[in-house]
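Okay, got some structures for you below.
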Structure 1
């Protein structure tokens with residue numbers, strides 16, 4: 001069982017986003033994929049699973065469109081909890 005709640009994972013992503021550190025954002029994205037499941041995130045956002053994992057790589061440069069889709073997913077998750 002994951003020691004962090006959904007809210008903590010979501011808040012961590014938004015904290016990283018607000019700090020503006022790309023590496024921290026990628027790490028937080030990876031954590032949320034582990035927490036919510038890449039398949040679920042993919043189904044909800046329309047982003048292929050492979051693309052979601054590619055977005056977490058050190059040398060990646062995720063598109064703004066994909067990041068916005070992830071943010072919308074997280075907002076929905078946060079309002080549902």
Structure 2
């Protein structure tokens with residue numbers, strides 16, 4: 001996952017407070033709980049035609065390095 005991809009996620013969060021809150025909460029979870037939460041989100045969205053970008057974002061949020069960077073960046077905005 002490249003740095004620019006995470007920067008885009010953070011730019012979206014900066015424009016929408018509800019996305020920032022959701023990301024902050026998800027990224028603050030430990031890896032196992034975060035993975036389970038993302039499984040539930042994926043299952044809920046499973047019946048919808050998801051954009052490739054959204055699927056990639058959910059996959060990225062499973063990574064500890066990505067979640068840590070997002071959590072650190074959003075901690076100062078919350």
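So distance in nm of label points 7 Å out along Cα→Cβ at positions 40 and 64, computed for just one structure, reads 3.0; which one of 1, 2 is that?
Clearly, the read-out refers to 1.
Any idea which of 1, 2 comes out highest on distance in nm of label points 7 Å out along Cα→Cβ at positions 16 and 56?
For this comparison of distance in nm of label points 7 Å out along Cα→Cβ at positions 16 and 56, the top structure is 2.
Suppose relative contact order in percent (Cα under 8 Å, 6 or more apart) works out to 29; of 1, 2, which structure was it derived from?
Label of the originating structure: 1.
Read-outs: derived from the displayed coordinates by stated rules, not from any lab. The model shown is predicted, which means the values in this text are computed figures rather than measured ones. Cβ atoms are built from the backbone, for glycine too; each structure is taken alone.
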